Structure 1
């Protein structure tokens, strides 16, 4: 359908804007009779916010800014934000990721099960993987320093230290020092979590605070090979997966991932399967 001859698009825009704007103003100030007055605060605000046919562009802008921004109608019905904007975690991408590998001794693993293996990682927020960033790119010298600290901290009598894993998940949250949300360690007690997180903090030269550890103790207990039982699949009896079994895990190795297609750099490997920066033993 064609527009009528002599159609004024600016006048049409202003008329439409006035109608839509005033409709929202009237709904917001529905407790105020008429178009507003000088009888009270809300009456005066409604009078100032309602658009008039003879308003120029500057007046329309002032009425709009008063209503949507100053009074805050534009924020109406937005989702409630829980938490502090000041505590927003810094971005993870670009920082090297340091992994610690723990596993169960072969001799302690049930014949029907493979040895339990867990990994724990932390971001090295003082470094970037590549050059050209606000913080320096990690170097081989930096990695060697971390590797030597790991050898001192995670070895005892030339063997990897141990801790007990179980059904409790322990998280340590400190984004500024590389411990981001969603990363946890399975333990059998809080003391095990404190020990491991404290050692990791020592390695990366970050302050450790016990109150940053949160331990979740589920109602479901750990299961063993015997209590997990067996099921029949395709006519064959197979072992059920255990739920967070209690076991002693030993430190085996540590490596740094630089992302992209760069192979990980092993800092220390007590299994001798990988060539590492620091020799073992």
Structure 2
């Protein structure tokens, strides 16, 4: 674990996990992709885990919930809507695929072990024993993601991504493009001592990272609009877009994540009246608005 403030720590991992000590217990912010992560972490903690706050419902953020509930009777706290997916993880591959998902999508990368959520979180202060945390809405990457501020340290989930992550994936997962951009605006007006993203390094200055994230979104929008000068089906647009960004899809999970993200961009552009739909011989086509 690495110390950030007197009672605030984090453990670097594939998903950074926040650790906040109260006078009697430990609050974790996210729980990693499975129990192996939190088992190791719990051996380092000074106090038992009594609370787990999930920033959102993606499996790599809540995979350790069930272990912590069983072994420490930890209370699980999560945002509304996200809590339903934590309790019924089949909803994740279901909404990505749009029907009963095939076995290739029923993996630990999309489905954590189901776990009851004890309390849903709303924006505002959250008192846990003698520690006050503040919950902020950070929707965009997922439907109702939240961030957690404590002692002027902000655990911001997947509200933005590291430069290396963007370079690797080029088109990162977004549920709602407009809300993602609004979240970047919100963060640009914030002033915390430290920011702890779920994927990436802790930093005291996120302005450049926010600009890089915004540019990545704008690049995708620009490319889609260029491609849709010629009407395309969703699948053809997806292929053209992946080719344009030199992305190679290697498995079913990657495919549905990229396809879902393309749907998010199409939904955004449709709402902004920048594109329109046409039907031709029972085929849906997307095109620039005339």
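Assuming 26, 22, 13 is semi-axes √(5λ) of the Cα gyration tensor in Å, for residues 100-227 alone as calculated from a single structure, say which of 1, 2 it is. Structure 2 accounts for this read-out. Structures 1, 2 were shown, and FRET efficiency 1/(1 + (r/R0)^6) of positions 68 and 108 (r between Cβ atoms, R0 = 41 Å, to 0.05) at 0.05 was computed from 1. Determine which structure produced the value -10500 for helix-only ellipticity at 222 nm (-39500 (n - 2.57) for each DSSP H run of 4 or more, over all residues; to 500), calculated from the coordinates; the candidates are 1, 2. Corresponding structure: 2. Of the structures labelled 1, 2, one was used to calculate mean count of other Cβ atoms within 10 Å over residues 60-67, giving 25.9. Name it. This figure was derived from 2.
Given 0.99 as the derived value for Rg/Rh (Cα atoms, Kirkwood Rh), which of the supplied structures 1, 2 does it correspond to? Only one of 1, 2 returns 0.99 for Rg/Rh (Cα atoms, Kirkwood Rh), namely 2. Given a value of 13 for relative contact order in percent (Cα under 8 Å, 6 or more apart), point me to the structure among 1, 2 it was derived from. Derived from the structure labelled 2.
Given that FRET efficiency 1/(1 + (r/R0)^6) of positions 12 and 220 (r between Cβ atoms, R0 = 41 Å, to 0.05), derived from a single structure, equals 0.90, which label among 1, 2 identifies that structure? Only one of 1, 2 returns 0.90 for FRET efficiency 1/(1 + (r/R0)^6) of positions 12 and 220 (r between Cβ atoms, R0 = 41 Å, to 0.05), namely 2.
To test your reading of the models, identify which of 1, 2 gives 16.4 for mean count of other Cβ atoms within 10 Å over residues 140-147 when calculated. Source structure for this number: 1.
A short reminder: the numbers here are calculations on the coordinates, not readings from a lab. None of the values given here were measured: they were computed from a predicted structure. Cβ atoms are built from the backbone, for glycine too; each structure is taken alone.
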